[in-house]
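Q: The following blocks contain the structures, represented as structure tokens.
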Structure I
């Protein structure tokens, strides 16, 4: 049963800023299709991230680096259609993260305009402040993703938390400040020590979204497939599973197969039938043929 939290007004950046100022947490979920987007919006999810994680959990690719650009454009546009009032966050794919500042900025603007999204997330470090500033100047609200950057992870090394020692923690805090000063509309910190995420959130004047970063951020994002127990990808330690969808789907599929094998479905009573008298005419026509 859906909650009666349907958003009638657009969830803008200003609205998310108001949440931060008022100390109200907001929710973020990854989303990859229009129907799920509509359900999320009806449930009151404020931000829908069309993440490049769909490369792994939807397409079965080994990493997010292999994300096909056209697929990401298509699903982001679909989520936009399904959730017209939610804040839809696009995700810059690895293929478009290559090149100089002007090239990447052009790709970001293209992604933003073609999909009708409200912001674009880009994996960056403090050294990318000029890129963030360029994207801001191009009129695109940019979400600076720092900490663990999946597009830059060496598959042989795996995913590792960031900011667990004082030196690297200080660097993350300084990077966050530089990216905010450069014009980031929001920050997203992934797999960052909770103490560091708290410091960044406390001192930032813009909303901070945490991903496996503890309870102190303004918003929290998890991968849809992780919270539903759907499988795929790289579920972080401590993610809360709200449903065992793999089990439920498996039971439904087993029951379907059993019904087909046993002849319980489909039933003649539920089938489409010809109009009265038409079968007799058909029989006559077939006989004449």
Structure II
């Protein structure tokens, strides 16, 4: 690994900024897959997304006859098959944290910055490489979950087609949402430089904060909950809004994207001020 980074620096010095950018991308690709948990986490993410469709859609098929009229009216076949995204977000978010904190924990970050002193470039390329990998895996998994889920919704249970309004956006939105979650985890890892702190911040924002807001009086909670990062971003993979107070799909996704951009901006600002 260290030898690879030294070669990265030498290539950048010989051939200039464009070659340095390519070399940094290759280096970040190698470092991502050198995180021993990365293949397992990505594999678990894919399994959880597809397994969610299997379990939930099978359950709705067997329990449809006992559901009330209001429950049937609120049933969203496309989003039901994508519900595995909810646990999967914790996997990709944790991978984003580990992609950064692992370097600080092992001290490899010093070698990285010695090879590529342009700190902003290192962090931006790291995010791009991780985001591309997560997007490819989770988008493919979302399409697989949708196909499996709709195959299981037979008989009187409604099912969806990709051509139906909002469905293709929801399936593609699953991959987009999880990509932003991974980048959000990367930003939290870079801000904390500690795996426990980064994971605590991630789980706090995605899990604990919505629960705490839910304990507030209903009127106040309804005014806050839709704007929380996870709640806002998740609207992009729903066809029917989960709540009357939910933001629109692209409105919520844009708000979450803004949260990620602000977090990344804070990382880049602090990176220039820190010694390492």
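Q: Quick one: helix-only ellipticity at 222 nm (-39500 (n - 2.57) for each DSSP H run of 4 or more, over all residues; to 500) came out at -25000 when computed from one of I, II, so which one is it?
A: That value comes from structure II.
Q: Any idea which of I, II comes out highest on distance in nm of label points 7 Å out along Cα→Cβ at positions 65 and 185?
A: Going through I, II one by one, distance in nm of label points 7 Å out along Cα→Cβ at positions 65 and 185 peaks for structure II.
Q: Among the shown structures I, II, from which was the value 14 of relative contact order in percent (Cα under 8 Å, 6 or more apart) calculated?
A: I
Q: Given a value of 30, 22, 11 for semi-axes √(5λ) of the Cα gyration tensor in Å, for residues 129-232 alone, point me to the structure among I, II it was derived from.
A: That value comes from structure II.
Q: Assuming 1.13 is Rg/Rh (Cα atoms, Kirkwood Rh) as calculated from a single structure, say which of I, II it is.
A: I
Q: Comparing FRET efficiency 1/(1 + (r/R0)^6) of positions 153 and 209 (r between Cβ atoms, R0 = 25 Å, to 0.05) across structures I, II, which is largest?
A: For this comparison of FRET efficiency 1/(1 + (r/R0)^6) of positions 153 and 209 (r between Cβ atoms, R0 = 25 Å, to 0.05), the top structure is I.
Q: A follow-up question, please. Using percent of Cα pairs over 21 Å apart, for residues 57-168 alone as the calculated read-out, with 41 as its value, let me know the right label among I, II.
A: The structure behind it is I.
Readers should treat all values here as calculations from the given coordinates under stated rules, not as data from a laboratory. Everything numeric here is computed off the predicted structure, so don't read it as measured data. Cβ atoms are built from the backbone, for glycine too; each structure is taken alone.
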